[in-house]
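The next part holds the structures, each set out as structure tokens.
None of the figures in this text is laboratory data; all of them are computed from the coordinates on show. No experiment lies behind these values; they were computed from the predicted model shown. Cβ atoms are built from the backbone, for glycine too; each structure is taken alone.
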Structure I
Amino acid sequence: MKWELPRLMVAAPASGGGKTTVTCALLGALRKRGLAPAAFKCGPDYIDPMFHREIFGTVSSNTDLFFVQENTAVALAAQRSQGCDLAVFEGVMGYYDGVGTGACASSYHVSHALEVPALLVVDAKGAAFSLAALVKGFVDFRAKSQIRAVLLNRCSKPVYEMLKPVIERECGVEVVGYLPQDEGISFSSRHLGLIPPKEVTRLKEKLARLISTFEQTVDLDRLLALAKEAPAVAYDPLPALPKPGETVRLAVAQDKAFCFYYGENLDLLESLGVTLVPFSPLYDKTLPEDIHGIYLGGGYPEVFAAKLAANRSMLESVRSAVQGGVPAFAECGGFLYLHEILCDEQGKEHPMAGIVPSRAEKGERLRHFGYITLAANRDTFFCKAGEKISAHEFHYYQSSLEGDAFTAAKSSRQISWDCIYTKYNLIAGFPHLYFYANPKFAQGFVKAMKTYAEGENHDA
């Protein structure tokens with residue numbers, strides 16, 4: 001099979017260079033032209049896809065070549081971009097930054113494997129002729145760099161008009177526009193990345209200003225032409241999954257406190273016969289009725305700890321369900337929610353669900369940051385002992401009881417540690433799982449839910 005769709009990647013030399021700002025501006029400008037773009041985020045990031053999805057109503061997915069092989073990445077991109085006019089990929093970190101000191105799983109790796117022309121967003125603040133050296137280094141670092149154009153960020157019109165011919169002459173790559181420095185079109189961050197779109201004040205005004213500026217200062221027609229130059233990419237279809245029988249209902253925590261989910265995870269569960277039932281630990285009083293499983297994703301429970309603690313009926317509902325045998329999976333923020341005590345960012349203690357007999361508090365630095373491979377130390381509903389899945393950790397918070405159901409191993413260094421707490425029918429820990437890395441884990445979760453449903457029906 002072949003994936004034939006215009007596509008473009010927004011990349012940068014380093015984190016904080018303006019990739020998300022430019023990507024949102026591009027998606028908005030494409031929407032204004034009546035086009036339907038699909039958006040993809042390189043790497044394991046959750047927040048950037050939220051901007052793509054929640055602001056523009058755009059299909060948004062993660063493309064991560066640590067989690068899956070190249071063929072799977074192409075197949076998923078083709079699957080999730082059906083009916084769209086083009087695909088926009090937002091890069092991760094610096095263009096060549098991958099696992100450890102190599103380019104594996106980098107934006108460049110994705111661009112190369114999926115044949116995506118790249119737009120390099122370069123921060124021009126405080127620089128002049130040196131920018132040409134920077135751009136030339138990125139363009140020439142690999143024989144097939146995929147970098148087809150440059151956009152200057154935080155750049156005035158006079159500086160742009162001065163630098164554009166210089167960069168084009170010295171680097172052999174075209175400069176298609178610029179964005180001026182303007183606090184009114186930038187997005188703020190907190191400890192895990194950008195502040196999610198639902199929390200951004202005056203978001204519509206900021207986006208309208210951003211898109212209008214982009215349309216005036218960037219050659220959108222040229223970007224569309226570059227996207228159309230992307231060649232067809234061959235791929236083999238993904239293996240067929242078991243056809244679902246009777247469906248089961250999975251309660252999925254979704255609100256400002258719990259919003260970190262891979263769309264592909266949820267889609268895979270649905271394809272296996274799961275009905276997703278969203279609920280809010282912040283505002284709902286109890287879990288939804290007639291559920292057969294619980295999925296507590298990551299997010300910012302520490303930011304909303306007081307409100308979560310005040311919703312005692314929901315905490316009791318979750319505790320009773322888990323202790324009653326409902327299969328439950330909690331990752332990172334969801335894991336924190338299940339502790340006895342969660343300390344907020346100011347160190348104040350708040351009582352949580354009390355299923356994990358420990359307290360969770362913020363550390364001084366990131367803990368276990370990066371890609372990992374999980375190997376099961378014993379049987380769980382996810383898998384048998386010895387089975388593995390690729391995963392990711394990114395958190396400041398720590399717990400005195402992280403569990404020992406799995407061993408996590410860093411991919412770039414010889415470091416490993418025990419993790420993931422299990423009790424009742426619960427699997428909970430800091431790692432974030434990408435189910436397509438090993439679909440058996442999703443199948444095991446669904447099987448556990450169906451077993452619970454059958455037992456519930458039998459009891460009735």
Structure II
Amino acid sequence: MANNEKENHYLLKDWKPENSAFWENKGKSIARRNLWISVACLLLAFCVWMLFSAVAVNLNKVGFNFTTDQLFLLTALPSLSGAILRVPYSFMVPILGGRRWTVISTIILVIPCAWLGLAIQNTATPYWVFITIALLCGFAGANFASSMGNISFFFPKAKQGSALGVNGGLGNLGVSVMQMVAPAVIFLPMFTFIGFHGVAQEDGSTLTLSNAAIIWVPLLIIATLAAWFGMNDIASSKASVGDQLPVLKRPHMWLLSLLYLATFGSFIGFSAGFAMLAKTQFPDVNILKLAFFGPFIGALARSFGGVISDRLGGVKVTLVNFILMALFSGLLFLTLPGSGSGSFLAFYVVFMGLFLTAGLGSGSTFQMIAVIFRQITIDSVKKRGGSDEEAQHEAVTDTAAALGFISAIGAIGGFFIPKAFGTSLAMTGSPVGAMKVFFVFYVVCVLVTWLVYGRRKPTTK
């Protein structure tokens with residue numbers, strides 16, 4: 001955004017969302033337009049990020065011969081690269097501008113989709129190629145950090161909870177959309193005209209697994225064009241990497257990261273690993289027809305979690321939520337074959353409870369982070385004698401940076417959970433070992449939320 005700022009009509013130079021007259025007359029309509037294009041791009045990014053949760057289950061049906069542990073690893077790897085990349089991605093909006101970065105980060109997702117489609121077509125494709133594509137799918141998961149940071153600049157602080165809830169919640173819906181679309185399109189002869197052919201199955205159907213990846217390519221191109229022509233950059237959102245790094249010194253950033261890892265990390269981890277886990281425990285059930293519902297309710301619950309936290313306070317909502325997560329993960333033991341009743345219905349219902357609470361908690365912890373960080377920054381600027389305006393500006397920059405870092409750490413759950421399931425199954429033949437670890441972790445989060453934030457002064461509720 002260097003020399004052509006004067007001529008750049010996409011650049012908003014005088015952006016004052018806290019000024020109510022400016023907001024009503026001009027700001028609101030611009031902010032909403034940017035929000036809806038951002039939602040579309042983020043939703044598609046989540047579709048690409050979780051591609052392997054639908055593809056891995058079917059790879060062996062089209063002629064590959066991978067072990068269960070190898071398939072679990074493919075579902076886990078996009079979350080690992082996605083989590084690592086969220087850190088540099090959180091710096092990109094202040095450096096390049098939200099519009100420009102949304103365009104770049106959306107169009108590059110065409111590469112893993114097209115490559116995966118081609119790789120599936122050739123059964124001689126080695127495992128390392130799928131590993132590489134899975135890591136490239138992680139670029140899609142990083143979009144969350146830059147997208148949330150970008151949208152936070154457009155809205156006044158009173159509306160940020162709701163705007164971030166809409167952006168994050170509807171963006172998260174991408175997981176569910178992909179898990180609904182993929183099982184439907186893999187049985188359709190959609191791309192035979194460009195050489196993508198299916199594999200005949202025992203039941204007489206033809207499985208064209210490449211479709212699950214190729215279907216997103218035209219949609220990503222449309223979303224990129226919408227971002228290029230419809231979004232804006234905000235001049236005041238510019239900040240160097242150096243301006244954003246001080247948040248790493250704050251202990252609260254690391255504690256809140258732990259809580260977000262437990263909520264969002266669980267949401268994305270369960271989304272990635274649920275279909276594979278259900279297939280290993282209940283092989284007679286066609287899980288792909290049912291897998292989408294968990295991410296669907298989790299994503300909707302995220303938006304709701306942000307809204308009720310704005311009313312009741314993020315800490316209260318988060319605390320109750322962690323207690324429920326610990327309860328559901330404990331109940332899961334009773335549903336598994338071997339350790340419990342072996343009832344698929346009970347397993348599915350309890351898991352839906354985990355998806356619901358993981359989604360609610362993602363919304364409430366995110367609201368908590370924004371409120372607590374804003375307050376901490378304003379207090380510290382005031383202490384050193386800074387003006388209200390300085391305090392507000394610094395609070396916006398610090399909060400955006402903190403949300404970026406915390407969302408990065410949270411996403412690691414998406415790697416850890418499927419990997420833990422895969423390892424536990426490979427070592428013991430059962431996922432119980434992994435579930436015990438998750439149960440203890442949720443109990444620790446209950447204690448941290450209560451002891452550190454439950455007893456804080458009301459200003460940082």
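List of remarks:
- Each of structures I, II was scored by distance in nm of label points 7 Å out along Cα→Cβ at positions 176 and 232; the highest score is held by II.
- Taking relative contact order in percent (Cα under 8 Å, 6 or more apart) as the criterion, the highest value among I, II goes to II.
- Computing helix-only ellipticity at 222 nm (-39500 (n - 2.57) for each DSSP H run of 4 or more, over all residues; to 500) across structures I, II gives -9000 for structure I.
- When FRET efficiency 1/(1 + (r/R0)^6) of positions 312 and 336 (r between Cβ atoms, R0 = 41 Å, to 0.05) is computed for each of I, II, the largest belongs to: I
- Which of I, II yields 2.2 [distance in nm of label points 7 Å out along Cα→Cβ at positions 48 and 288, calculated]: II
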